[in-house]
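Structures follow.
None of the figures in this text is laboratory data; all of them are computed from the coordinates on show. As the structure is a prediction and not an experimental result, all values here were calculated from the model. Cβ atoms are built from the backbone, for glycine too; each structure is taken alone.
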Structure 1
Amino acid sequence: MKMIRPILVLVAVVALISPLFAQPDRWTVSTRKKIIVDVMISGGTVVTMDKDRRVLEDGAVAILGDEILEVGKRADLLRSYTPRRVINAARKVVIPGLINTHTHIPMVLFRGISDDLDLNDWLTKYIFPAEAKNVDEAFVRAGTRLGLAEMIRGGTTTYCDMYYFEDAIAEETKRAGVRGVLGETVIDFPAPDNKTWDAMMSYTDRFLGRWKNDPLIVAAIAPHAPYTVSTAHLAAARTLSDSHNSPIVIHVAETRKEVDDITEQKGATPMAYLDRIGFLNERVIAAHTVFLTDAEIDLMKRKGVGSAHCPQSNMKLASGTARIPFMLLKDIDVGLGTDGAASNNDLNMWEEMDSAAKLHKLISGDPKVANAEQMFEMATIRGARALDLDKITGSIEVGKRADITIVDFDSLHQTPFYNVYSHLVYATKASDVSSVIINGRIVMLNRRLLTLDENAIKKDANLYREKIIKSLRN
C-alpha cells in the first residue's frame, strides 16, 4: 500500500498538466499579457473600405496613439487588448471618416445671401462684392469654426479647402483636431488678404513652409481657375508647388462658358491647356471637372490628377453634370465635395452621396450606374486617393491614422436594416453620426463636440449676419 499511493499521486499530476503541453496555443493565449491600447471601438458593423472591402459584423477597432493597431472581430480583440477607453458601437456602423474633397469653408457665413443664379452672376454681382466688404482674418476664423463644427457633426474627418487667410484656417483646423488639405488662393486681382500677385506668392511661400510635415495640415497653393489666373502666374504657382512638394488646388472646366472662353483664348479646352503649359501632375486636385472630353479624362489618368465632384453645387448653379460613370470606368481618383455653403447650402457629405447616385442614374438613364458602394467609396477611400492621402486615411486598416466615424443605425429611417452600403448612401442623415475620431483623438462623443464651443460659434456667426446684411445695403 505504501508504494501504490505515490504512484497514484504521480498519475494524477501528469493527468492534470498533460493537456497544457498537448495544446501549446491554449497555454500561450491564457498566459499572454494583453496589450494596452488607448481606445477600442467595440461592437457594431465595421465597414473597412480596405482592398477586400471587408465588412465585419460584431467587429472592433483597436487604436494606439494616432494609429489603427488592429481591426477584427470583437471577441478576438478583447482577448488581445486592454483598452483605456471603450466606445460601445453596438447597433451602430463604424466607417472611415468622410472626406470632403472641395470646399471654401469660411463661406458658411454667406450661406443663403444669394441663390438661384448662374455661376458668373452669382460670383460677380454678389459673392465677390460681399467678400470685398466683409472678409478679413476675424471673419475667416469665425466661418472656419462654424464650418468645422458642421463637418464634424456630419462625420467628415478630412476636407480640402480653397480660400483666403488660409494660415488662419489652418490654425483653427488644427485646434479643432480636423485633417485638412488647405489651399491659399492666388488670383489675378486684389484678394481680401493680399492685394498684389507678389504679396500672394510671398504669403503662400511662408504658409507652405510653416505647415510642412504637420500631422494634420497639408498646406497647398490654390490658383483660382484658368480664367482668373494668367499662364505666367499658373506656371509660377506650379514652380512654388514644386519647391515645397505641395498640392495644387484649382477649379477646372466647371461651366460651359469657362470651356468656351478658354478654348477661344488659349486654343485648347481647360484641362488640355493646363497640360500644354506643363501645369498638371499627381499633386493637382481639380475641382468640378464638369465638361471634360474623353481625351482629357485619359490625360487625368496618365498624369494622376485628382478630381472633386460637387453634384449639389453644380445642380444648384445649373453648371452641368460631370461624367462620373465614365471617370469611374477609367479609375480616375475622384472624390465628392460640397463646394462652399454659399452655393450648396451646407457641408453635408451624406447629401452629396445620395445626390450623386441619383443624379447620374437620371442623366444616364441607367439605374445601375453610380451604385451605393461606388458613391460611398468616393466619399472615403477614392476621395483619399484624390487628395493623395490614401496611404494614411480613407479606410479602416492597420497602420493608417485613426480617422473614424460612428453612425447610429437604430433610428426609424434606418429600420429595418438589410444592406449597409444602401443604408449609408440612401438613408443615413448627418444627424445619425454619434461619434468622430480624427488622428486618434475623439472630437465628438455621443453627439457632444469636444474640441469646439458650439454656442459661442453660433453667437459669432449671427453677429456676422448683421454685419453682412448692412454691407449689402451700402
Structure 2
Amino acid sequence: MSCNMQRLAVITVLMGVLGGTPSFLAWGDPAVDIGNRWEPFADRFLVDRLEGSTRHELVPPEYTRVVYTFDAPWEGRYCGYVTVLQDGNRYLMYYRGLPASGKDGSGEEVTCIAESADGITWRRPELELFTVSGVSRNNVILAGRPPYSHNFAPFLDTNPDCPPDRRFKALAGTVETGLSVFVSPDGIHWTLESESAIREGGVFDSQNVAFWSETEKQYLCFARVWTKGGFDGYRWIGRAVSSDCRRWTAITPMNKGDAPDEHIYTNQTLPCPGAPHLYISIAARFMPNRRAITEEEAARIGVEKQYAEDCSDVVLMTSRGGLRYDRTFLEAYIRPRIGPEHWTSRTNYPARGIVRTGPEEWSIYLQEAYGQPAHRLVRYRLAPMRFAAVRAGYAGGTFETRPFIFSGDTLYLNLSTSAAGSIRCALLDGITGNPIPGFNCSDCREIIGNDLARKVSWKGGSLSPQAGKPVRLRVELKDADLYAMRFGTPEDLSP
C-alpha cells in the first residue's frame, strides 16, 4: 500500500467513527499506534470483543513467605509506607520506624533502610548515622526531622539528564508543611533540596509517590487528596507534574470514570517494568468501620482496639497518562489471607515497587499484621506482565482487539495454555474486518505452552507488509490465558 493509500485508510477509519462513510469501525475508536511496545492486558485499552467462554480477569500473584520482620526497638507494629527499589543488582527497602502509635509526623518517627542482593533475603545495615533508642549501630537514615519520616517516599530517578548526585529522590511531608524534595547520590545519605515544593491541592496524609515518566517526559507525583476536600469524603489520589522535580504544579484530583467511591489509602503508582507507558497502581483499599474479627480474636493477636475496627485489601488500577485512572477490575487483586491477623486496620498494605527477582519472576511486597506484635513484610511473586489475562475455558472462545497500527515484522505473545489447550491468531484488515490472506486463524501454527514471549507464525510469513496499516488481532483461545502482546523484531525483543 502506498503512503497515500495508507493515509486514505486512516481517514476512512476516522470517517466511520465520526459518522461519515460506514465502515467496520463505525462503533469504535480510530486505530491507535502501539509501535513495537509491550501491551499488557491490565486494562481495556486494546480489548474490544469477547465471545464464547472468553473473559477478562485479574491474575492474582502468588504468596511466598515472610521476608522481613519489623522487630528492631525503633521499628515495631506501626512501621509503614514501605518502598522497594532495584538499583542494578542492589535492592533497597525504605520504611517508617514507629514502635508506638501517635500523631502523624511526630519526632518519634524515623526512616529506616534494609538491603538485599536478591530482593528475597533482607538485612539491616549498621550505618551509625543516628543514635535511636540508645543504639548507634542501626539502619536509620533519617531521624529528628519531623514530619518527614512519617511518609518518606524515595524513587530512583531514571531521567537521562539527572545528575549522578541527585539520582535518588524522595518526597515527604504533611498538610502543614507540604511535600518537600530530598536528594541522595547513594540512597543512604540524604539532603533536603526543595522545601514545600508541593503546597496546594493535596492533604498528603499518606505515602505520596513520584517518578520520572519516560512517556510524558516530566516528573509525576501521585498524592493523597480527599473527594470532598480537606479530610472529608473518601481518600483518593491527585496528580502534580514538574519538569525539574523542584517546582511542581498544584495537585489535581484524578478521574476514575464510573467506578464507585472507595477509600484508596495508598496508590503506589509506577511505570510498568518493560512497558513504561502504562502506569500500574497496586493500591490499598481501606474499609473503615467494617469489622471482621471478634474481640476475643483481637485480644489473641494483640492488636490495639482502634486497629480492630477496620479491614483492607489490595486493588489494581492503571493509568496511561493524564488525569485518569482506569479501574477495569473492581474486585480485589489480593485478598486478605486466612486468620484474624490479616483482617485488622491497615493490614495488607502494599509496598511501592515491582522488582525482578528472577529471570521469569517479579516480586511485590505487602505489610501484614499492622498494629500487632507480629508485624512483618511478605513477598508475592508473579510472572512478568501477568497482572490480568484474556482467558477462555475448555469450551473455547475468541477475543478481538480494537484497531491498531504496529511496527516490526513479528508478533510475540505472553501466554499460557493447558496441555489440552491452544491459541491461534488472525490478523484482520482494520477497515473491512476481513482476515488478511495468509494470516487467518487457519493459517496460524497452533500455540501450546507457557511462555513470556512466544513467536506467532503464519503461512503468510513476515508481518512487515502490514506494519503501519490499521489492523485488528483476533485470538482463538481454548483453556488458555493471554497476558500481553508485542509486535517487533527479534533484535528489539526484551528478554
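Tell me which structure, out of 1, 2, gives 28.1 once mean projected area of the Cα convex hull in nm² is calculated.
On the way: 1: 28.1; 2: 24.6.
The read-out was computed on structure 1.
Which one of 1, 2 has mean count of other Cβ atoms within 10 Å over residues 263-270, as calculated from the coordinates, equal to 23.9?
2
Thinking of 1, 2, which structure, once helix-only ellipticity at 222 nm (-39500 (n - 2.57) for each DSSP H run of 4 or more, over all residues; to 500) is computed, gives back -1500?
Source structure for this number: 2.
Given a computed value of -0.64, -1.11, -1.34, -1.42 for log10 I(q)/I(0) by the Debye sum over Cα atoms at q = 0.13, 0.19, 0.22, 0.23 Å⁻¹, for residues 175-302 alone, which structure among 1, 2 does it belong to?
Source structure for this number: 2.
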